[in-house]
Structure 1
């Protein structure tokens, strides 16, 4: 799967304000619920439960919170660049300023299995992350993440 199959330009946020991890997860859950016509509290609960299993901060200022969620039939993503880095329990202990929320169907189908790997690969590329961090707006950040 390609990132543009589950990330729409409207779901890229630049300079998102969040005071801490909980506020960031809450904001992402609200945005996802709005797009997916779902329940914000159910999404937030699923995100909290996932974080309790193992943190999704992959290091270098990047986190990929991800959940499987009932009621959707295809992957959904939100890319957010934070206004200021926040503590996110990352593996390297560094604060996070780039988040990619993934909401995946409860039952994975074919190509959906590699969605998380696809995002992680793109966000491990230093030039991609640098460009996202310096993007002038959401459109520029979107084109950065989807370009190969």
Structure 2
């Protein structure tokens, strides 16, 4: 597993679904998520995600009135040595528009991909099979880390 984690490179973009699995759990991919979090803790890799991720992951706990899970997301997404939360800047939005024009990505996916590219990420980790690869950031599915 360590070699597969290293194959992600030194700066990994975490899609919102990866954050959900890390905070709420996902039994089918528990081993991969634990390996990823351990690699982040050991500084084998660093991770980034967009501020958009925060807005995406908070919706369900807010609908459910689940304050502990909402708090868990906020805590997980606090900047640390292992994870940075990047702003949705004008440059990101312009690149997202370019991506949408070329690939037809949905706006949230294009914002995530543009953020990853702008940050210089070595890989984009997701579990969304429908997300197409950028010419600048290779997309990796979490289940591929098995």
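Computed from the coordinates by the stated procedures, all read-outs in this text should not be read as laboratory data. Note that the structure is a prediction, hence the values are computed from the model and not measured. Cβ atoms are built from the backbone, for glycine too; each structure is taken alone.
Computed values, structure above
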| quantity | calculated |
| --- | --- |
| If distance in nm of label points 7 Å out along Cα→Cβ at positions 74 and 114 is computed and equals 1.8, the structure in 1, 2 | 1 |
| Entry that produces 0.99 once Cα Rg over 2.2 N^0.38 Å is calculated, selected from 1, 2 | 2 |
| Which of 1, 2 yields -12000 [helix-only ellipticity at 222 nm (-39500 (n - 2.57) for each DSSP H run of 4 or more, over all residues; to 500), calculated] | 1 |
| Identity of the structure behind 1.7 (criterion: distance in nm of label points 7 Å out along Cα→Cβ at positions 10 and 138, calculated), options 1, 2 | 2 |
| Top of 1, 2 by distance in nm of label points 7 Å out along Cα→Cβ at positions 50 and 122, largest first | 2 |
| When distance in nm of label points 7 Å out along Cα→Cβ at positions 2 and 34 is computed for each of 1, 2, the largest belongs to | 1 |
| Among 1, 2, which structure scores highest (criterion: relative contact order in percent (Cα under 8 Å, 6 or more apart)) | 2 |
